[in-house]
Structure P
Amino acid sequence: MSFMFEEMEIRAADPTLPQVAHLIEVHTAYGDAHYSAESNHHVGADQHEAEGIQLFAAWQGDQCLGIAGLKTLDDKSGELKSMHVREDLRGKGVGKVLLDCILDQARREGLTRLYLETGSRDASAAARTLYEKLGFDYCPPFGTYQEDIESVFMVRSL
């Protein structure tokens, strides 16, 4: 599939839609392959609504290119959740567009900070680089997260 940036559309996503659920499964499998079970913070397709996560997906036609979620933590802060871009499309701008969408949504909701947790191993190096480029700084664990050698925590003011 050739990637045409101008044909990509970002919209709210139903996590149970087959294309989206598949990408959530791929995201979960990726985490399981690279991190220990106690260091994974997966959100299954059936858990997004119960966890209060607004999920967004990047689409090209009927192809789901990537996903990202926003979970409100309190009246001033939120968390980036379930960020994943198809492996064959990484480095092509899908992640940045999804993250820009999450940042815009967080601002619309009046949030002033956006946190995230990601892995500390090489498997998550590209994600950390993207977050750094988009203004995220490293921080201590937030919310219910605990110190974990396999996790890093980041925050960005909005």
Structure Q
Amino acid sequence: MQRIARYQGAIVRAHHILLIKHTHHSDGRNYWLIPGGGLEPAESEEACVAREMWEETNVQVRVERLLLDEPAEPGGIYQRRKTYLCAVEAGEASPGYEPEADAAAEYGITDVAWFDLRDPAGWPAQVLADRITYPLLQRVQVALGYTPTTSAE
């Protein structure tokens, strides 16, 4: 099934961005990504982002503005990715849940962590090597005025 857009939140606090870790039940494979998901019927984009952040990170956010509106990777379930800048209003970040039964059967949210946007050298090798998350984080850095990294070394 292909969806039009994935609405995701770049939750930023004190120069750090919050990522979640998905772990697949079948083989333990895991990866870090920005939280987000699909629009519910009659839901605004901002309401979708706020709901997704709560479900996946247990953090209530204020959606500040659209940061990036980009085509998604070819062959994925989404055609576009819309990344909104978010600020924490309440809650402590912790692994949330995936409410869609088919997705929950495939993977769980097993960790959350804050990554320093000023110091990508401190990011785990797994993030630096990720072909989707790492380039997205570089684009978020640029959009927020941070000096982007140029290679995953």
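A value of 10.8 was derived for mean count of other Cβ atoms within 10 Å over residues 23-30; which structure in P, Q was it taken from?
On the way: P: 17.2; Q: 10.8.
Comparing all candidates, it corresponds to Q.
Using relative contact order in percent (Cα under 8 Å, 6 or more apart) for the comparison, can you identify which of P, Q gives the largest number? Sorting by relative contact order in percent (Cα under 8 Å, 6 or more apart) in descending order puts Q first. Of structures P, Q, the largest value of mean count of other Cβ atoms within 10 Å over residues 7-14 belongs to Q. Quick check on the output: -8500 is helix-only ellipticity at 222 nm (-39500 (n - 2.57) for each DSSP H run of 4 or more, over all residues; to 500), derived from one of P, Q. Which one produced it? Only structure P yields this read-out.
Coordinate-derived values only; no laboratory data. Note that the coordinates shown come from a computational prediction; the quantities given were computed from them, not determined experimentally. Cβ atoms are built from the backbone, for glycine too; each structure is taken alone.
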